[in-house]
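> There are structures below to look over.
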Structure P
Amino acid sequence: MRVLDLTRPPSTLSFKLDLSSHSDQYGTRLDAPQLVLEEGLSVDQLPVDRLVRDSVLLDLTSKTPGEPIDDEDLEGAEEEAGLTAREGEAVVIYTGWRPMHGQGFKSPVLSTYAAEYLEFKRVSMVAVDTPCLDELGEGTFSAHEILLRKNILVVENLTNLQELDQSRFRMIVLPLRLPAKATLVRALAFLDD
């Protein structure tokens, strides 16, 4: 077994989550349902087994910064990989986005149709290599709303996805046990030899 670290470290030691300015500086983080639902689960209330998931990697590197990822894009990525996201799995979306490469903070975003598609598939978690599932500066977080209201966890700002050489793997997301709506995490992929 090989272990690959998917964690983007924060570039600042003072972590303050501000949804209106999602940024690469915050590092890899997890959003819990309480982010959109007052009565939703906070990070410390998440069952530990929700943080250990069989995962599927969907390659969407063909999308350009700011371009929406649609349900048809997700279906096409599944078809190209010869697999389908299963109920209870984590879906890891690889866009190839990298900060400081002339892209600023503009990154591919998840459309409401894509979020609804993942909700329909009853996945457990959606993870991306971008600073935010939703378009920054828009003030609306429709993909977050759709997913978190259905108790589908969101992990943002992963890194090293280009090093994943398997479409299916086990992923562990390790947050501190804090009564928070969102927090920094360590994300690890466990790969077969």
Structure Q
Amino acid sequence: MNEKQGKQKLIRQLEAYVSYNDLERKHRDHILQFLTEHDNNFRRSNLHGHITGSAWLINENGTKVLLNHHKKLNMWMNFGGHADGDTDILAVAIKEAQEESGFKEVFPYDGTIFDVDAHVIPARSVKNEPEHFHYDIRYLLCTTEHEYVISNESLDLRWVNVAEASGMLRSDSLVRMIEKWSVIADL
């Protein structure tokens, strides 16, 4: 699928996506605006921002999520990363979860968008990057594996339940994913 087709597919998915609350609806609308008003949406070279793919990675019975203590950001979070030109954002989320956890078997819960978020990335003079947005498309992913491998992008990884995740994650978007996961898993 070429970039134009991938972009149109993502726009359709986002238009059909039902947001969890008003804040997430604003993020979805911001992402749709970015996709309709800009080109080169899936590459880091777009200095306004770019689409990223993320995973909320749960165990096989849905009772635990694997969190990543991100090395550069020094905070607990979900897995994710840049699309780098790939318009299949679900595949991007799976690849990032595999790379950052060491798991080979990572698969979609249902293949639909789980959450969306648009957030500002501060300017980084080291990389000569201006402030820009990450337009993050998030998927609920599962694994049957238990023994993870800590990659060079992480300080630590940890399987946690809802209560533990609630104590570790502070940002509104991460708390929102905990709430959604609790409903889906009936925890």
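> Consider the structures P, Q: one of them gives -4000 for helix-only ellipticity at 222 nm (-39500 (n - 2.57) for each DSSP H run of 4 or more, over all residues; to 500) as calculated from the coordinates. Say which.
Clearly, the read-out refers to P.
> Next question, about the same structure. Which structure, out of P, Q, was percent of Cα pairs over 21 Å apart calculated from, if the result is 48?
Q
> Can you spot which of P, Q the value 2.1 was calculated from, given it is distance in nm of label points 7 Å out along Cα→Cβ at positions 32 and 56?
Checking each candidate, the match is Q.
> Of the structures labelled P, Q, which one yields 36 when relative contact order in percent (Cα under 8 Å, 6 or more apart) is computed from its coordinates?
Source structure for this number: P.
Where a number appears in this text, it was derived from the coordinates with a stated rule and is not lab data. It should be emphasised that the depicted structure is a prediction, and the values quoted were computed from it without experimental measurement. Cβ atoms are built from the backbone, for glycine too; each structure is taken alone.
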